[in-house]
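Next up: some structures, all given as structure tokens.
Please treat every number below as a calculation from the coordinates, not as lab data. This is a predicted model, so every value here is computed, not measured. Cβ atoms are built from the backbone, for glycine too; each structure is taken alone.
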Structure 1
Amino acid sequence: MKIALYELLVTVSYGGIQTTYWETAGRLARMGHEVHLYGGEGTIRREIPDGVKILTFPYTDRERFPDLGSRFRKFAERLTFGRNALATLLRNRYDVIYIRKPYEFPISLYVRRKTGAKVVYRSGGTEFYPGYGFLASRLDALLACSRYNAGQIRAYCGLEPEVLHNGVDTERFVPLPRSSGVIRRLGLSDGDVVVMSVGRLVGWKGFQYGIRAVSRLDDRRVKYVIVGDGEFRRELEREAGELGMGDRVVFTGVVAAGEMPDYYSVADVVLFPTIGDDDAFPNTLCEAMACGKPVVGTRKGGIPEGIEEGKTGLVVEARDPGTIAAALDDILRDPERRGSMGRRARERAVEQFSWDVIVKRLEAIFRDIRR
């Protein structure tokens, strides 16, 4: 098949959705397909997989449009990108066009009408807008990244997507011996017990509740390592200071994707204290499990779908530091159970969430809609 993977951001910034495109592109190419990866004019080139052609086009940055809401700006930005990419999309006559953002519905459906290309969309959230349901109903395949996300789409427009979860590179994210380099870099000691959270520092991620939960653990060897950066960091630092946790909370700032397996290696448990509904199915949950780490996550978004309760981790209520602390303590004070959970988490990641598994399913969907 000749396949276009279409996403403006893939060559201009880093993030979860960009990772899914690079991982998908490489695996589809190794399966023998002709793969073209469309992105905006930018400098980012991850390791370009053999057989993948990169096509970039100019666009107008969203910040240059009137502030009529973030979705209006995203739509306008992507329309400028699509206008510049359109002639190439039409000329190349693809069998399948794969998109991850609903702002691409108009251009992809136009190309479908002109060339007969099949259009597959996999949702990662709730970027709904007027006309979303009408356009989505005309796609050849509508996918969701979790059962939770499928329910959101069903509630909004009555459509029933097929669920295809996010994935993880289980050859790169693997259980590793504790990295002495990361221990030194973070100012930790070998005897410290590490609770880790990973993600952008925004309020709905709930890291403030992680700080409050760890503050309730009497063992001062337990440290809370927060990997990532963002506008909420100052508030989190204030929270840590007020709770007397200044020496127990470590902020790493941005960590390169290639370094993340080493960072996960120092964690004894990985915490997802999310309080918002935006985590439709976090990539970082798959990464932590692939690295053999037990997880504690709140009953928010698609997080509970990734956790086998009592086997790979524990699910707790959001905004409840006491319950989170009890779950952390339950895992941390029992090394044998912690090891068993970590091993099962790794098995689950390989069996259900590896990119090899996910992309094989995606390819089967592509084949089905072309019959």
Structure 2
Amino acid sequence: MLIPELKIGNLKPRLPIVQGGMGVGVSMWKLASSVANSGGIGVISGVEPGFGLPEYLRNKTAANREALAYNIKKARQASPSGVIGVNIMTALNDFEEMVHVAVRERIDIIFSGAGLPLKLPNLVKDSITKIAPIVSSAKAASVLCKHWDKKYNRLPDAIVVEGPRAGGHLGFTLEQLKNIAEYPLTKLVAEVLTAVKPFEEKHNKSIPVIAGGGIFDGKDAARVLSAGASGFQMATRFVATYECDVSQQFKNEYIKAKKEDVIIIKSPVGMPGRAVRNDFLRDVEAGIKKPFKCLSNCLKSCNPGKSPYCIADALINAQQGNLVNGFAFAGDNVYRVNRMSHVRDIINGIMDEIKKA
């Protein structure tokens, strides 16, 4: 098939591929710039990026803002002509402050999910930054477009529809995840396209839909592109790369994972998530509470007093290679990752597969 052009306002990446944002510390400037240099949109995660700074334990929010700015600067230096984005979860307690940092650093685009970013248009007002909410249903897309249209006279510059096969926190209930076959990504794409069409017609503006969740190869990408998506999002496939910012031990969790290791967990933030089962998660399943001290209530939906463990601590530990005290989020195709690769080789291979589809 012919590879479509992904246009998000004046942003025109050479290829219609978006690298999904992966926190904590999984997709930072090295991975994002590598994807951008390979023709896609590279995305820095805005979730706890400051954990490696000395002041993190003293002033977590300040460290995170400093680290986000640093990562944007480094990504831009490494990919001066590429398209660089950030992923900032709506559920962050310092969501607005992190958006302000990204805008100040003139980031190309902000992707935002884990809730509806209802105030996002106002936060990027009069800036060059494009905004792309992440949704899991046509209903969410419609509600968001209606709110932005009415309150700000603005529509999303793009919409990411993320299906139930994605990694990390998911926008689906546990019951829905038991019936995953009822929510194929191609169906979700078609439904979102229908939902946004009235708003496109009203404003005479195209809203490109980017499909993500469970896309591993060119055949997967070709299916969603044929269904009407303007681009596709991948994340899991980029973890076991030489350019990914995470520890080798974390990457090895992906390489050695088997299909039966991929599980749905109930996150302390109140959302289901997909991860690779290890001894840490087995302890949690057995009801063993992991003691921790909450530095700051970083997520709106987290109740530190009732949480069996601190998810920020667990993900930071895993990022640094301490899988005894942490775990790895991953998409449901993680078991298909079996070796280390280079970002450019993965992207080139996927594009070749799309052309042959």
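Matching task: 4.9 is the computed value of distance in nm of label points 7 Å out along Cα→Cβ at positions 75 and 347. Pick the structure from 1, 2. It would help to have the intermediate numbers written out before the result.
Details: 1: 4.9; 2: 1.3.
Value 4.9 for distance in nm of label points 7 Å out along Cα→Cβ at positions 75 and 347 corresponds to 1 out of 1, 2.
Comparing relative contact order in percent (Cα under 8 Å, 6 or more apart) across 1, 2, which structure shows the greatest value? Numbers along the way, then the final one.
Details: 1: 14; 2: 19.
Structure 2 gives the largest value of relative contact order in percent (Cα under 8 Å, 6 or more apart) among 1, 2.
Quick check: 0.55 is what I get for FRET efficiency 1/(1 + (r/R0)^6) of positions 27 and 275 (r between Cβ atoms, R0 = 35 Å, to 0.05), calculated from one of 1, 2. Which structure matches? Mind dumping the intermediate values first?
On the way: 1: 0.55; 2: 1.00.
Label of the originating structure: 1.
Given 12.6 as the derived value for mean count of other Cβ atoms within 10 Å over residues 67-74, which of the supplied structures 1, 2 does it correspond to? Walk me through the intermediate numbers first.
Values: 1: 12.6; 2: 20.1.
Going through each structure in turn, the value belongs to 1.
Looking at Rg/Rh (Cα atoms, Kirkwood Rh), point out which structure of 1, 2 has the largest value.
On the way: 1: 0.99; 2: 0.93.
Going through 1, 2 one by one, Rg/Rh (Cα atoms, Kirkwood Rh) peaks for structure 1.
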